[in-house]
Structure I
Amino acid sequence: MMPAMTRPASPPCKAGFLNFMSELPSVTEAERRIRARLPRFGIEKVSIDEAAGRVLRQVVHAERDQPPFDRVMMDGIAIALGDGSRREFVVAGRQMAGMSGQALDDVSECIEVTTGAMLPAGCDCVVPVEQIRRDGSRVRLADDWQPTPRQFIHPRGSDCRGGDELLSPGVRLRAPELAVLAANGLDMVEVTRVPSVAIVATGDELAEVGQRSLGEGQIRRSNDRALAAALRGRGFDDVHLTRVPDDLAATTATLESLLASRQVLVLSGGVSVGQRDFVPEALRSLGVEQVLHRIAQRPGKPMWFGIGLRGQIVFALPGNPVSALVCAVRYLLPALDQAMGLAPRPPERVVLAEAAGTSPALTCFVPVRVHDDDAARSVAVPVPMPTSGDFSALPRTDGVAELAPSDSRAPAGTVAYLYRW
């Protein structure tokens, strides 16, 4: 009798790796911890002319019925229709947009009207100018035109009624919202105060962008510019950039100063467990509470998040460019949206056009290029980077697809969440 077959044990190194990774918080757990500790930024009142792009923090009610009167929808004449048999009318007056209301006293007469005007009292139908023939003060309806009751009249209150809730806190003020604010007389509006942000690039190897000659081992600063662009694209305009060398005392001094003057700190580099990664130690010494350090994901595993003594938000992102941007779009930007009071929105979903690599213990973020297919689905084409330090191909991508841990590659057709740059 042949012995029963048994599955071979995992190699010790692989088993140890999987056990270590299983101890790290998942992407979902990391997001939960971050969201649970976020403060809300304050509120300020600004002019409606300064409110575009800001986050509303008040309820907006309709000032009055909209439209506030029966409104004419076409240039032409307003008539009392009756049984619809009358075909000729005498022009008795004019009702222009913005004029006080006129009245029709004789059903054999009509009143000239323009789009947006109040419907004259006594009228219940508007005939477009294209459907009338005029001879002096006399008007005749076109032979092939048959008017109907309430034709081309926008009824009072059909858009909204006075007192209706039109806008709720948590919306970003775009063109439609600003139109509602203006139409209801709100020249000042309560919005979230935009926080002050500092981006700190760490590392002895970093050179200035404009430096013409680079020394051996030097690279130009790029992460801080990329992160600043991502923040400014979301409306965070008060962004200060600086750098610190790989030195504990210098890192601590810089962070102490920024914690006293800025509400959000975003660091790049110096956050892993290497001998010159001083950021976690410096933050601890300044009383910043560590909420999480390291996440079961690739790239971006070393990310650190904490809250300062005065509620300052601190994100310390990995130094590799792809890792930093992945963590920014997956955690930093959604967290700041929440702190701004924006109502949460589900992430965008895409369908993989091709198979993509995964990890048995890590959530993987794969750069993708997105387009719509013939079925109007959002399709994502993976554009994997050689390493998380290689980012020259990122401009040809739209964001990253989030792929759950798996022992096998994610096949084409897999539905994934998309986080845009």
Structure II
Amino acid sequence: METIFLTFSKYILILLMLIYTFQCFYVFRFSDENDRNGIYIRQDIVMSLVYLTAFAQLYVCMRDTEVLKFYVETQLLFWSVILLYRLLYPEANKLLVNNMCMLIGTGFIILVRLNYQKAAKQFTVVVISAVLSVLIPFVLKTFKRLRRFYWLMALAGIVALAAVLIFSTAINGSKLNLKIGGISFQASEFVKIIFVFAIAGILTCSKSEKRNMLSAVIAGIHVLLLVASKDLGSAIIFYMVYIIMLFVATGRKRYFLTGMAGAAFASMIGYRIFSHVRVRVEAWQDPLGNIETSGYQIAQSLFAIGTGGFFGMGLSQGAPNRIPVVEADFIFAAISEELGVLFGVCLILICVSCFVMFMNIAMRFNDMFYKLVAVGLAVTYGFQVFLTIGGVTKFIPLTGVTLPLVSYGSNSIMVSLIMFSVIQGLYVSVRKSNQSDGD
């Protein structure tokens, strides 16, 4: 009987995920948020059914009442977040709220299966971050002169990254975490957000070539500090975010093309200078030939994805723990193995719908500062998703970045939630402004 339930529910789970993903793009058929309410309600229902089905499978396999307790607590959290956004911010973009909960929920599902203790720790961080994220749109509505503080933000980012370089201890060759008062955190994750605000402020303070040069210097200092710390994954993200923001601010294609050429040249230099980059490239080129050493992670990732097939092995039926650091960098491989490649593709499409909505919000702004902030955050999110899934699937070499809202990691989950809430704050402000103009 258990086997029948697990097999049947596996296909039900994929069907529900397909329905939810379809709704993510169907919303773009309507330009007005009020016309989308029916779609959002259907998403909420389907999302709850996905979560219920997945945890029913986990309980049948694990027979642990803690799993049921965790399900109830997290489901109540998601319903509370959705309800609070609707009550406090009626103008908020509900697709982003729903997708945020769906992505976090998917992470919880696979983390409970992989390591319940880490799932419980992630839940605590999510609760704290969710409370903070609900407050941020109100803060953005109240303090509308953030552009004036771009120098302070730029300085704060540089100081934070310099502190990591000077005081941090290298782990696996890279300096990532800064420890203050017994609390360790990855400074580059938080600097991502203030970097976007700083560059947006610089690029909109005037319309001169001097402004562009100044922004290039500030961005260059951030990137060079990350390279010196050997946090190359973050350095790539910062660089790409700056190039796209500069292109949007100026509209000059030569800046974009020159930036891409610079990225290619920097990649060649990085390959020659850093030994761990050469190791990752070798592992990417021939993971099976280096399976005993550098290629082990990516080889196991590919085995997991291939073993899962379209419909997956079923929760607790695979062996994702064979992949080192599977809860963080390789969580997409674990999802694909146990929930199926179709489920994994739906997850990618949900992330794509978030990126598209981010850009859609950005295009609604007449104020260049807020347009650039929205574009910068959109590129930060979208490019990180690309780097993570591209590395896991051997599309590109591994960069060591996490999948936003899904992977295990307190810094990553907190910053991702803040990023979504900042976008919500911008969206609320532009909708209120449009409503005022209409009146």
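None of the figures in this text is laboratory data; all of them are computed from the coordinates on show. For clarity, every value in this text was computed on a predicted model and none was experimentally measured. Cβ atoms are built from the backbone, for glycine too; each structure is taken alone.
Here is how the numbers come out for the structure above:
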item: FRET efficiency 1/(1 + (r/R0)^6) of positions 44 and 180 (r between Cβ atoms, R0 = 30 Å, to 0.05) from the coordinates reads 0.90; which among I, II; result: I
item: FRET efficiency 1/(1 + (r/R0)^6) of positions 220 and 332 (r between Cβ atoms, R0 = 35 Å, to 0.05) - highest-scoring structure of I, II; result: I
item: Distance in nm of label points 7 Å out along Cα→Cβ at positions 308 and 340 from the coordinates reads 2.0; which among I, II; result: I
item: Origin of the value 1.03, where Rg/Rh (Cα atoms, Kirkwood Rh), for residues 292-379 alone was derived from one of I, II; result: I
item: Comparison of I, II - label where mean projected area of the Cα convex hull in nm² is highest; result: I
item: Winner on Cα Rg over 2.2 N^0.38 Å, for residues 84-163 alone once structures I, II are ranked, highest first; result: II
item: Origin of the value 23.6, where mean count of other Cβ atoms within 10 Å over residues 108-115 was derived from one of I, II; result: II
item: Which of I, II yields -5000 [helix-only ellipticity at 222 nm (-39500 (n - 2.57) for each DSSP H run of 4 or more, over all residues; to 500), calculated]; result: I
item: Relative contact order in percent (Cα under 8 Å, 6 or more apart) - highest-scoring structure of I, II; result: II
